[in-house]
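Structures given as structure tokens follow.
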Structure 1
Amino acid sequence: MKRFIAIAALLLCGVGMVFAGGKQAGDEKVKVTMWSANRGQSTYWDPLIPVYNAKNTDNIEFQEIRYFGDDFYQAVELTVQTGGELPDLFSNQVLYCFSGTMNQQGWFLNLDEWLKTHTTAADQEFQRIYSPYKIAGSTVRDGEWLSAGHTGSPGNRLIYNRDIFAKAGLPDRAPETLEEMIEFARQITTRLKGEGIYGFAMNMKNPNSAYGRSLAPQISLYTGLEYTGYNPETGKFQADTEERWEILRAWQQLLAPDTVFPGSESLDIDPLRAQFADGKIGMYISYGFEPMVYAETAQFPNKYNWSMAKIPVPGGKYKGKISTTVDGAIVINGKSKQVEEAWKVYRDVFYSLDNVAGLVTLGLATVVVPEINAIATLPDIYTRIPYANWQPDADCYAGLPYFTGSYTLEGPDVNAVHDQIIQGGLGRTEALALLKDMSERYQRGMQLAIDRGEYNVHLLNNYDPTDLTKYTLGAEIPKSR
């Protein structure tokens, strides 16, 4: 019998989730704060806060979670730069702030070190359940276990509205090539814009976010190389290829006025999702966890017949698959004044087996931990939409980590260069010249960091972008002097 009972039923019946004990009288409560970029899960976690506050025996008052969108990174980095006060807990997106260097400044709690001195039965159970999912580059940074992993998100996907396709007279299937995707988007806009319906949309208010969830995986799928043009077998950057130009030229058409949702240049991702849920957008590209956003109990309940598919590439010719891994959920502020209390909220709220199983049952997460899946029920949305889950024809598991440290790029990064080519409508000659300059700048930046001892990277033997479990570590790229 499933141990999890949906939170809505619990609240209706006046029954609380299972947390430790009751209130401890007398002492002033310790307030624990949190910032999150996961607004799509707010309707699930927010009702659990007063339940936990009423039941815990540790005089902890977990405050209302502060949610952000794409401005999460800016808020964290600005707070650090200005000496402001950061929260006690973060969603795991914080690991990407300051290009992943915050850990080196002591901001994040090392769970391995913490659990050496915290050995209660609850602590030991946490370690037993979650320690198998220590993934370098994801839950582990600089050799330190920073975020317990349980979420196994599928790779990036094309999200499309089947009802809009039918209304526009299109086939009841996803476009199979990038060329067909552009044509489908153009036909939707041409035939339905009088009803406020458009073929394609992008969250271009934040170009890094927009391209990171769409153009980046598409280029890797088509070229077999990293988004920057880096080839792990040779250690060289080469973005100035005909393959990349072919995709960028196609995107000039995809974002043209006769195709794209008007105002996409100022859209954030949540307003875009709201428009999609309202039946105004035919297609967009995003991360595989979008079902968490459109489930019946989620942020933007979607009443339309929508689906997900592989991201189309030119001619349907794939050279790679999307690398997926196990992600963490929450990170503890190692500089917090109440790390002890933050740890208890971390363990008893966000890593409670019942609570995480609730996310799965309500369609708000997909997890890899068997103890969680054993007490959860896979919701209809994941059986009705095959590409809502990990798929072997589209995804592959991440391989061994092959670099440590970071390097600094001089000049515009890959997203800025792509944006200049796409939005500027540049031709082939000028575009390839910019891409060649970009490749050379990335190469110089990487080599300079290697020479300074700030970056170490191994070449890869048997590199196969369709199966990243095959490669082995080769020689380390040497210093040039």
Structure 2
Amino acid sequence: MSKQISRWFLLIILSSAVFLSVIDIFIVNVAIPSIKIGIKGSDSDIQLVIVLYLLGYAAFLITGGRAGDHYGKKNVFIISMIFFIATSCLCGFSQSPWQINTSRFLQGISAAFMIPQSITYIQVLFPEHHDRIKALGIYGSIAGTASVIGQFLGGVLPDVHFFIAGWRLIFLINLPLGLISVILAAKYLKDTKTEKKGKFDHSGVTLLTMALIALIYPLVRGPELQWPWWSMALIGLSIVLLALFIFDQRRKLQTGKEPLIDVRLFGFKDFNIGLCAVLFYFMVQDTYFLINVILFQTGFGISSSETGIFFVFQGVGYVVASLLSLHLVPVYGKKVLQVGVLIMITALVFHLVFFNSPSTSRYILLPVLFIYGTGCGSVLPSLLTMALKSIPPHFAGAASGTFSTFQQTAIALGIGIVGGVFFYQLAGNTTLEGYVSAYRIATGVNMFLLMVVSLFLFLLPDKQKASPISSPKERTLIAN
């Protein structure tokens, strides 16, 4: 019995990693207008507050997972948690856009090393299938809860002022929570056996990081600066760097070295279709919060606290639908995701109709946000499953890491593109009509992206019809 209690207690310690990393995404989303005022930043500066965290996370996620194999999962978990706390404090005490954005990038890197250790520990602590499923369910529920709490605190804390500006508390709150986790992990976690099977792919990480920054940074800064020549040059450079990255990964695979991303995964048609659906879905994910929060707080003049409460309704809708979808997807397959996307698009139509005035009735606004949340909850939890369902078991780990990297990159790309459209339309017209007009155009872009998601879900074979190996080419890939 004590062993059982100990395992579940350790799960709570490990889940602190996903709690902190997720809450730091959603808490920032709602507090963006307050952060902008606090650091005296521009529109592109606040986009980068979101984007650079995601880029740091995306570029180092796979490397973070392998670090645990090389240096021990306990060591990496504790060190990365300490680094996460330190960079959170740097964010909280930042005085300029440059300081907070540099700190956010480093914070994202620390999260990339922290999260894989917790997931791997769960695999070790819960070898039995039934217990593992239950543990992962709890882990996922904590992540979902963190999203709701983050949206609430992101609204409430900026309106709280003690000795420092309230927006700084959204970062400094990580200090006590993180320290408790570090102390408990150091005392109770057992270290794991190190497995130094190969060297780190330093060149792969460098090429991928440079390519992502070269692509997304000009997408964020370009519209504000009227697209200077260097922004177009960086976008062209990103294409070259991505091509070099793919070439580098193929060469390492052919020479027996361990690449950052196993490019053989892209030989699976269903996986490619799933990644395309992921790309367009996650381009909408955080952009939705960005433009709605700015519309509510800056355009409508609604307080930060009330905005946070609004998005709690959206978060509750997400949690309720995600729990239901886990039972419905095994029965109805991708139809659940398709209905979820349809709900999201329908809810965005309601957004366009009703979100046009500060006097909009809360009896309309809150149900619309809840409905949108139910659409998200019907899609997001099962996207990974749908993308990986045709991947052979021995490719599952690499595919999962690639999926997560793709996911975070897509969110950053969405902030750059859709957020850029919003701020470009808003430039020079910061009246109520200007905010509503920019919001409608950006929301229209999001609706288009969701329609593209529907197309790729239509092309994706349903669960009941999918086979583990669906083509001779894929059989050859597995054999190799």
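Each reported figure results from applying straightforward, stated rules to the coordinates on display, with no laboratory input. Please read these numbers as outputs of a predicted model, since none were measured by experiment. Cβ atoms are built from the backbone, for glycine too; each structure is taken alone.
One of 1, 2 was used to compute semi-axes √(5λ) of the Cα gyration tensor in Å, for residues 279-374 alone, and the result was 26, 13, 12. Which label is that? Kindly include the intermediate steps, with their values, before the conclusion.
Working: 1: 33, 18, 14; 2: 26, 13, 12.
Label of the originating structure: 2.
Comparing mean count of other Cβ atoms within 10 Å over residues 183-190 across 1, 2, which is largest? Write out the running numbers ahead of the final one.
On the way: 1: 21.0; 2: 13.8.
Evaluating mean count of other Cβ atoms within 10 Å over residues 183-190 on every structure, the highest lands on 1.
To test your reading of the models, identify which of 1, 2 gives 3.6 for distance in nm of label points 7 Å out along Cα→Cβ at positions 103 and 199 when calculated. Please report the intermediate quantities before stating the final value.
Working: 1: 4.3; 2: 3.6.
Traced to structure 2.
Figure out for me which of the structures 1, 2 the number 1.6 belongs to, where distance in nm of label points 7 Å out along Cα→Cβ at positions 111 and 327 was derived from the coordinates. Working shown, then result.
Details: 1: 1.6; 2: 3.1.
Going label by label, the one that fits is 1.
Can you tell which of 1, 2 yields -0.46, -0.92, -1.12 when log10 I(q)/I(0) by the Debye sum over Cα atoms at q = 0.08, 0.11, 0.12 Å⁻¹ is derived from it?
2
Kindly point out which one of 1, 2 the value -9500 was derived from, the read-out being helix-only ellipticity at 222 nm (-39500 (n - 2.57) for each DSSP H run of 4 or more, over all residues; to 500). Before the final figure, lay out the partial values.
Working: 1: -9500; 2: -27500.
Working through the options, I get structure 1.
For the read-out distance in nm of label points 7 Å out along Cα→Cβ at positions 135 and 255, a value of 2.9 was computed from one structure; give its label from 1, 2.
Values: 1: 2.9; 2: 3.8.
Here the read-out was taken from 1.
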